[in-house]
Structure 1
Amino acid sequence: MNETAKNRILWAIVAVLLIVIGALVYKFLVAGSTAKGDDGRTMIVLEPAERALVLREMRGFVAGLQQITVGLAGDDMKAVAAASRDLGAGKAHDVPAGLMGKLPLEFKKLAFATHGGFDTLATDADAGIPSRRALEHLSGILSNCVACHSLYQFGTPPPK
């Protein structure tokens with residue numbers, strides 16, 4: 001086999017590998033593991049333990065939101081900051097990489113924006129912003145929650 005033929009084969013292998021890598025990047029960073037849900041939303045398909053982890057985190061959001069609203073009602077910005085901090089970006093590090101790969105990009109954007117919103121609220125509350133301003137900020141965070149729940153649901157793979 002001459003040198004030109006070897007180079008063509010090498011470039012073909014490189015091209016195929018780049019296509020495979022591109023497909024994997026798309027699957028794990030952009031598309032995730034999804035299916036069309038029966039109610040029109042996108043179903044994110046997770047193993048039962050992964051689904052339980054995500055739902056447990058969402059219940060944590062609801063509990064944290066309750067603590068934040070109690071803090072706001074009592075004009076206790078230290079309580080608002082503490083509860084917000086518990087829901088911030090540090091929580092996102094608890095998610096296993098395999099699960100992150102199954103989440104579609106738009107879901108990840110909403111999730112990171114929500115965690116980041118709680119970090120900002122914690123910082124602002126520590127700085128002593130008025131309760132009304134904190135409530136406006138919280139309303140923006142809740143918009144992410146509403147958007148996410150409008151777009152997505154969680155399911156498990158069909159039995160084999």
Structure 2
Amino acid sequence: MTPDASAHIDVAASPQRVLDLVSDLRGLSGCAEEYSGGKWLNAAGPQVGARFRGINKRGWRKWPTTSTVTDCSATRFAFEVKSLGMPVARWQYDIEETGDGCRVTESTWDRRPGWYVPFTMLATGVKDRAVTNQRNIEATLERLKRAVESV
């Protein structure tokens with residue numbers, strides 16, 4: 001299934017360095033556009049099946065989510081997001097080694113049931129989630145590049 005929003009960027013850093021950043025709740029919050037931090041709920045860190053509570057912000061709006069890690073390998077970190085028990089999204093980071101480092105692809109799929117969309121629009125202030133996520137992904141990847149290349 002094609003993602004609703006996706007972009008990639010080439011970085012001069014090891015795939016492991018990128019994986020360490022995108023799977024670290026604090027590290028990812030320093031790069032992400034809306035995600036502002038989280039806490040592991042049933043594990044000490046990233047692993048398949050681990051759940052975390054995330055806090056998202058957009059302007060004055062804040063909303064919590066609960067996510068479950070579905071992939072945690074050298075080439076992919078992904079998680080399914082729920083809000084108030086409802087499926088919201090899947091976020092995925094694919095990491096492909098290149099000659100000078102790696103290519104990072106961030107993708108998301110909207111999982112919201114149609115009837116739930118108006119409620120999430122009110123909570124987040126976002127009318128067109130696909131367009132907003134595309135912009136957010138592009139900004140996040142630029143920050144990720146700066147973060148992993150600055151070390």
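Say we calculate FRET efficiency 1/(1 + (r/R0)^6) of positions 7 and 95 (r between Cβ atoms, R0 = 25 Å, to 0.05) for every structure; which of 1, 2 gives the highest result? Largest one: structure 2. A value of -8500 was derived for helix-only ellipticity at 222 nm (-39500 (n - 2.57) for each DSSP H run of 4 or more, over all residues; to 500); which structure in 1, 2 was it taken from? Computing helix-only ellipticity at 222 nm (-39500 (n - 2.57) for each DSSP H run of 4 or more, over all residues; to 500) on every structure in 1, 2 gives -8500 only for 2.
Taking distance in nm of label points 7 Å out along Cα→Cβ at positions 55 and 87 as the criterion, the top-ranked structure out of 1, 2 is 2, with the highest value.
When percent of Cα pairs over 28 Å apart is computed across structures 1, 2, the figure 39 traces back to 1.
Every number in this text was worked out from the coordinates using simple rules, so none of it is lab data. Every value quoted in this text rests on a predicted model; they were computed, and no experiment measured them. Cβ atoms are built from the backbone, for glycine too; each structure is taken alone.
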